[in-house]
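Just so it is clear, none of the values below were taken in a lab; they were calculated from the coordinates. This is a predicted model, so every value here is computed, not measured.
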Structure I
Amino acid sequence: MSTRVFLNKKNNQTYVLIGAGIIAGLAYTVFSDGLSKPMPVINSIIIGILLGTLVSFIESNVFTAKLRRNYSFLPLLGIRVAIYSAVILVVLILVFSVSRVFWFNLSYLDVLRSAEFQEYIFEKDFIVVVFYSIGMIGLVVFTYQITRKLGQGYLENIITGKYYDPQREERVFCFVRIHEVERIAKELGAENHYSFINDLIYDITNTILFYDGIIYHYVDGEMVIFWAPKKAYNRASCIRCYFALTDQLFSRREYYLETYNHFPYLLAGMHLGTVIHGEIGHGRTEISFYGDVLNTTSRILNMSTIEAPLLISQAVLDKIELPQIYECIEKEDNLLEGKSNPVRLYSIREKVLKNRP
């Protein structure tokens, strides 16, 4: 993964949280002190910056995939709220005390000992500010957890009704399947097979998100990923994603072999086309895709082999600029099952680098 791209994504998350923190802080100030006094306004901005930065850091470095996997929804939410409550308490006391050093021209110890500061902390609005901040952070992390559970953009699209009226959209689809998944399932048994699949999904999900892929659904040993065209074509993210997935899994090869005596080799088929994208259902609403591109992508996946694990259609190849590290080989047998017209398919591989003399 590109370090620069990773940092850009991390920075975007930080900026969003900082912005949300500043807006929430200013909203409280408007309804409590108004904007006539500069100290509360400046304090709100500083608190928003500090909390946004700290929350982003904690989410990236503390609440890792491993930790999220060890706890179900409610315990994980409770851990988050407990940690952020302590962070909020420290940040608020620090900002309110340090700001008084500058505004009242006192030493830090004098501020802590002052009757005004102690009265504010123990008798005035401090406790209200604490609970307000905890409530805002709690809302953010609750929404974040729900979003991760439902999938990228799903909650937002349901709330805004973006797909209440079906829309025609072009999407790049990638169907991914574990090689010989039926045999692995039979040899592992139902419970171990479930754990095997679950380990796989936890290991590769962040990589998919990193390359702007959106996970549509899981079906046993198969996963469907899709991209909006611009994100798929940008630096050939859809192609890079597959090879990043295989690299991630190979870094965990020892674990899979020791735990399950099997390793998940991934086969993939990729195609693009126009689909109908819309909400369906009433008792249980789902945002679904409808179109021949899904059927065709599934057929392409069925043509993938361990020798040619990633097959893409001519339609995808025409849209992307294939990076120099990959080579493209046209597949001779390109008649898909159930299709009367052949589809030109290409196997994408990483080039074997020759050793320099």
Structure II
Amino acid sequence: MLEKIRQKQFKFIGARLIKTGIAVYVAALICYFFNLPAAFAVITAIVTLEPTAAASIRKGIKRFPATLIGAALAVTAVSIFGHNAASYAIAAVFTIYACNLLHLEVGTLVATLTAVAMIPGTEGTYFLSFVERAGTTTIGLTVSALVNFSILHPRFSELIADKNEKIMREITEVLEKRTRELCEDKPAAKSTRQRFQQLQKEVNRAEDLAYYQREEWKYHRYSAKYIDFFTYENRRLEALERMVYHINSLFVLKEVEDSFHEGEKELCSRAFQSIITVLQHPEHAVSTQHHDLISEVDHHFWHIQETHPDMISYRYHHQFSKEIIVYYVILSLHDRLEDMEKLYERHKKKHGSSA
């Protein structure tokens, strides 16, 4: 229990949290130095800190003009309607509209916050109010980008490796549940479907991390060993993503057909369990027994197609029998396991037993 609490605390104190604190501090310090209101700079520094330096720079280019638009529209609304509800509504609506019209969508949030937040403090000289608010917001935007670019460079490969381990655990649990349901002629339970949907979300999150790491390469240099590590984990992720894609086919089957007799169900159950065993192996080693099982599944797969050619005819429905779909999933998952085994062997050969 204490170990879990420590792990949560460690995860809470992450690089992005530290960078947010630094960005807020620096932005506020600059504003105090020039005797400017710090609220706009601080808010902007918080909401514009991106996961990667590349994203901060790319989005910052669009957020800057969007911020100027929001400030200008706020000043215009106050000068015409005064300090009332209409000014807030008009400033917000027209800021959002202008950002969308000019394809500055990534800056919409910052621009709208700037527009509505500066209305209460806009008095007298509207141009000076515009310059002041736009300036403090720009300070926050610039500071967040510079902090994100210059310190605590993100290393997403370790996160991807953790995600891969989690995805493999989720795959084994989903496969076990769905295999049991198919062998008992049951449709996928709601809990099983929800577990599979969560698995798909985990894959999407891992793919986002891989994208972030590739983006970082444009602005930061990494060692050859680290790049190899990322490449290895990214390819593992690609194999796992394809496995999840194939498993999805098992969820379109409500139940197997009557022709799918107990012997075939037992073979499929053993094959899926063997796949799970290989997936859980640290080196994804494919045993001789596993190969024998896959050969038997492959024999049944082609035998069904040869004896029932109408099953693969080009009809509107049921081009493949449910038996063939199950066998196809098993064979496809096996192919991905072989990919992962070879991938590990190449990685181990290049980096030794510590890989």
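Some values worked out for this structure:
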{"item": "For relative contact order in percent (Cα under 8 Å, 6 or more apart) computed as 16, the structure of I, II it came from", "result": "II"}
{"item": "Which of I, II yields 52 [percent of Cα pairs over 30 Å apart, calculated]", "result": "I"}
{"item": "Test item: helix-only ellipticity at 222 nm (-39500 (n - 2.57) for each DSSP H run of 4 or more, over all residues; to 500) calculated as -26000, pick one of I, II", "result": "II"}
